[in-house]
Structure 1
């Protein structure tokens with residue numbers, strides 16, 4: 001009996017072959033660049049692989065098949081990642097943030113919604129708790 005092949009939907013946001021390091025090193029102001037580089041290293045160390053620059057400025061680690069809970073549509077997506085934005089660092093942990101409620105309560109100054117955590121700067125949070133969040137997100141996969 002043959003297995004049915006799953007046809008994945010194409011995301012608007014795709015992995016690229018551009019250099020993550022070049023992208024992060026281009027950031028101004030300096031604090032956003034330094035925070036992004038530290039966050040990159042924390043995630044890279046936890047997953048034990050290099051990150052990939054996705055379109056729209058996402059830095060992602062690993063890939064998984066994501067199934068939309070609303071439509072059932074399946075597509076390739078990053079396991080964890082972040083996007084350095086002008087207003088904040090947006091972290092993606094691949095699951096509803098409610099699954100990380102206990103750790104988020106101790107993280108420090110942040111906002112969260114759906115599967116995202118928004119941080120203005122790393123100095124506002126507890127980096128040890130952030131590392132635990134990253135580790136927990138990877139274990140939930």
Structure 2
């Protein structure tokens with residue numbers, strides 16, 4: 001039996017859908033997966049089982065990702081899928097890099113801090129305030145606030 005077929009039996013509350021990439025969609029309680037990526041399938045299931053939804057601060061995303069990887073490793077043991085520390089760190093590095101780029105000031109290039117419920121950034125060097133697009137799959141854009 002393929003892994004996803006067993007997961008459908010063991011986790012009937014989660015909808016498993018073949019897709020072009022692995023991702024968790026909380027609005028549909030669905031895990032999208034590709035046939036050849038068992039590790040990321042388990043990672044997205046980790047998000048589902050942990051009840052991860054939207055985040056307001058970037059640091060929350062990093063916590064979600066770390067927790068989902070730990071849950072994936074735990075689930076993987078039951079299904080004979082080994083997830084190594086290096087695989088987890090490599091995946092988390094992509095988010096760390098992304099967050100680092102988002103925090104760069106569009107005015108002076110220094111890293112700023114994120115504050116407020118709308119996710120604005122403020123540069124501690126030149127006091128510029130900006131917002132970014134989501135850009136996990138597209139080009140990152142920074143927009144200065146007036």
> For structures 1, 2, which has the highest computed value of relative contact order in percent (Cα under 8 Å, 6 or more apart)?
Replying inline: 1
> Suppose you compute helix-only ellipticity at 222 nm (-39500 (n - 2.57) for each DSSP H run of 4 or more, over all residues; to 500) for every structure in 1, 2: which one lands on -8500?
Replying inline: 1
> Taking distance in nm of label points 7 Å out along Cα→Cβ at positions 97 and 129 from the coordinates of each of 1, 2, which one would give 1.2?
Replying inline: 1
>> Tell me which structure, out of 1, 2, gives 11.3, 35 once Rg and Dmax of the Cα atoms in Å, for residues 73-120 alone is calculated.
In response: 1
>> One of 1, 2 was used to compute Rg/Rh (Cα atoms, Kirkwood Rh), and the result was 0.98. Which label is that?
In response: 1
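Just so you know, all these numbers are worked out from the coordinates, no wet-lab data involved. Treat the numbers as computed from the prediction; the structure is a model and nothing was measured. Cβ atoms are built from the backbone, for glycine too; each structure is taken alone.
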